[in-house]
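S.K.: Got some structures for you, see below.
Read-outs: derived from the displayed coordinates by stated rules, not from any lab. Just so it is clear, the structure is predicted and the values come from calculations on it, not from any experiment. Cβ atoms are built from the backbone, for glycine too; each structure is taken alone.
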Structure P
Amino acid sequence: MKQKTSVTLSRDVLESVDKLAGSKHSRSAVIERVLRLFLRERARTQAQARDLDRLNHAAEQLNAEAADVMQYQSPED
């Protein structure tokens, strides 16, 4: 269900929205589409950041384990 809201935009932004909308779409449709794209991209960026943190954490653990194994394998002086 859609809800009505009020948003204040600068004149140049509104003119750009009107150009994007043309005669086939409403301002609301254009603004909603742009916001959906923005929110989707933001969610994707956040998910990628979480994944990168997980990968880095796993890499740190694996590197520590590898260093430990290397100590056992190195010849003693």
Structure Q
Amino acid sequence: MIGNIIKNMRLSANLTQKELAEKLNLAYNTISSYERENSQADFDTILRIAKICNFDFKIIDKNNNLIDIKEMSKDMDF
């Protein structure tokens, strides 16, 4: 499921796996691995991908608060 989300974010930004990997300073096969769900991106990497792709989504925290990812990543230094 997360792999499909990463792929959809990348495609919505019209980026290739290689282009996204370069922006993240990762090997392009790492992006492929995330998308095929052979490995899992950590939360910070998912936030960075969302920010790079200008993708907005919300999550619910453990206290059932709705958190806007775009707002959350705005304050992060990446």
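S.K.: For structures P, Q, calculate mean count of other Cβ atoms within 10 Å over residues 17-24 and state which one comes out highest.
M.R.: Of structures P, Q, the maximum of mean count of other Cβ atoms within 10 Å over residues 17-24 occurs in Q.
S.K.: Among the shown structures P, Q, from which was the value 5.3 of distance in nm of label points 7 Å out along Cα→Cβ at positions 9 and 65 calculated? Can you show the working numbers first?
M.R.: Values: P: 5.3; Q: 2.1.
It was calculated from structure P.
S.K.: The value 184 for volume of the Cα convex hull per residue in Å³ was derived from one model only; which of P, Q is it?
M.R.: Value 184 for volume of the Cα convex hull per residue in Å³ corresponds to P out of P, Q.
S.K.: Using the calculated result -27000 for helix-only ellipticity at 222 nm (-39500 (n - 2.57) for each DSSP H run of 4 or more, over all residues; to 500), pick out the matching structure from P, Q.
M.R.: P
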